[in-house]
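These notes open a run of structures that come right after.
Each reported figure results from applying straightforward, stated rules to the coordinates on display, with no laboratory input. Just so you know, these numbers come straight off a predicted model, no measurement behind them. Cβ atoms are built from the backbone, for glycine too; each structure is taken alone.
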Structure P
Amino acid sequence: MAGSNITKNALAQAMKELMLEKKFEKISVTDICNQCGMNRKSFYYHFRDKYDLVNWIFYVGFMDHVSLGDYQGDEGENNPDRPWKLLTAVLDYFYEDRAFYKKALMIEGQNSFRDYFHDAVIPVFQYFLFDVLNGEDYADMFVMMICDAFIDALVRWLQSDEPERPEELISGIKEMSIRLANKIVQENK
């Protein structure tokens, strides 16, 4: 198992290096293998294709960086800062490796990283919006809308020349969300 992780990590590092040099579409499995001195058979033993490799890079790195259990709390515990802390941790992860994720989120096509990440964040937003959604007819559509908006904002943020620190961005988003919620409440009294 340790040898498997060494191979996967070498392929992952090769992909990250290549993505800094050229567009994802121009990178072949042969390029990845040549970059780390492995053969195509080793690549295909571990990954279906280069999309699968990019998704694995995220999965492994994200799971090492963010433990969702740290943000769930005990049953019945109501801490309104948990979702904001989780979002800050997610942005921290992307910020630390922004050169790679800036490009990874722009990959298009079937099995793209953006689609993979979208599917990965749906349960997170469902969990934290559970008490708001609680069986509403439009709950799924609302979660999809929040996920789409989050990912679009993430891409825009990473594409900026000098993205602000994650905690600053989340603080601003939280403040604007509170203002919007207060306005909605006032208008519906």
Structure Q
Amino acid sequence: MKISHFLRVIHRDLGFFLVGITLVYAVSGILLNHLSGNDPAFRVESKILQLPANLTDNDLSAIWQDDNGLPPLKRIMRIDESKMRVFLEGGLGEYNVSNGSLSYTFNQKRVLIYWINRLHYNKVKNWSPVADFFAGSLILLAVTGLFIVKGKKGLAGSGKWYLLLGILIPVLFGLLFLR
């Protein structure tokens, strides 16, 4: 078997095998590149409720228990005479005693995005060997890909210019922006 045929077989079969993991890293990478201060794994809702003024901790707790459309209440803590902190499952709020305004922010997990981001960050137990295998496989795919195409479109022809450009882009970014 010729070496070029062997490289094609490795490149093809490993490429098919890695599609699922590649999609996880690619989608997660795109989401993480565009955080804009927000974690894409969570949907954040901010709400303001107008409640009666001068409620006690128990009154506020009772109102919260009656309304099923609100996130689950964990506890209420008085900050001072004019404010109470409302701790929610996945959120936090503040009740203004004098005017009855209660504002809260609630974070709801986006399960699929949360899961792929945890894989991307290597925060899943026993994922490191898979991540290392994937990284090594990408190196193998890159190297075998260099030698698959022959002739004027291969490494000896126009391919060398694409290779040079692909190396030059991260080098230039490093020189220009890593100061």
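General observations
- Origin of the value 1.1, where distance in nm of label points 7 Å out along Cα→Cβ at positions 31 and 119 was derived from one of P, Q: Q
- Answer label among P, Q for the case where log10 I(q)/I(0) by the Debye sum over Cα atoms at q = 0.08, 0.10, 0.12, 0.18 Å⁻¹, calculated from the coordinates, equals -0.33, -0.49, -0.68, -1.28: P
- Computed 1.0 for distance in nm of label points 7 Å out along Cα→Cβ at positions 47 and 111 - originating structure among P, Q: P
- For relative contact order in percent (Cα under 8 Å, 6 or more apart) computed as 20, the structure of P, Q it came from: P
- Answer label among P, Q for the case where mean count of other Cβ atoms within 10 Å over residues 7-14, calculated from the coordinates, equals 14.5: Q
- Parent structure of the calculated result 17, 17, 4, given that semi-axes √(5λ) of the Cα gyration tensor in Å, for residues 87-126 alone is the read-out and P, Q the choices: P
- Structure from which -23000 was derived, helix-only ellipticity at 222 nm (-39500 (n - 2.57) for each DSSP H run of 4 or more, over all residues; to 500), options P, Q: P
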